[in-house]
Structure P
Amino acid sequence: MSTPALFLGVLLSTLYGALFHLWRGGNASRFLLYLVLGWLGFWIGHFIGEQFGWDFGNLGPLNLGVGTAMSFFFMGVGYWLSLVEVNRK
């Protein structure tokens, strides 16, 4: 993978995390959570798409379609899991 493709992937996954934070809101720790989940989801999705040969939304060597879908899936699951409240007695 070329350096520009790597940079574009990091840029897009960061944008996805920031947009998800704008949509769902929260404090700085939630913003960091969404960024990390966006990065992880995007790159895991990219490599899964590469392994299975899925050509959905490719942009050069970058598998944008599967990466974007997995990024939002990871952020959605992370948001859902962060809603759990622990009652301490």
Structure Q
Amino acid sequence: MFEFLSFRKFFTPMAMQILFWIGVGICAVEGIAIIATAGRFSSALGIINGLLVLIVGPIAVRVLCELIMAVFGIHESLQGTREP
């Protein structure tokens, strides 16, 4: 507990998994909603957009989470070189 309060251990790496799954859930719901709306109006372009959100959305969320985690990894590596 003291490590969290003194900022020696970061909260973000643990929270990143939760944020990733929330992002994937949002992409899934949004993609299905786009497909349902497009299907009601017989729009092929809307269905393609919905499928893209379902496929590319989670990948984009994963890449964003990995970029954030890379920043924290770099920080930890730099902290290791600074300590004697």
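Laboratory data are not the source of any read-out in this text; all were calculated from the coordinates shown. It should be emphasised that the depicted structure is a prediction, and the values quoted were computed from it without experimental measurement. Cβ atoms are built from the backbone, for glycine too; each structure is taken alone.
Of note:
- When mean count of other Cβ atoms within 10 Å over residues 34-41 is computed for each of P, Q, the largest belongs to: P
- Entry that produces -26000 once helix-only ellipticity at 222 nm (-39500 (n - 2.57) for each DSSP H run of 4 or more, over all residues; to 500) is calculated, selected from P, Q: P
- Structure from which 3.2 was derived, distance in nm of label points 7 Å out along Cα→Cβ at positions 2 and 74, options P, Q: Q
- Origin of the value 2.8, where distance in nm of label points 7 Å out along Cα→Cβ at positions 26 and 50 was derived from one of P, Q: P
- Among P, Q, which structure scores highest (criterion: distance in nm of label points 7 Å out along Cα→Cβ at positions 42 and 66): Q
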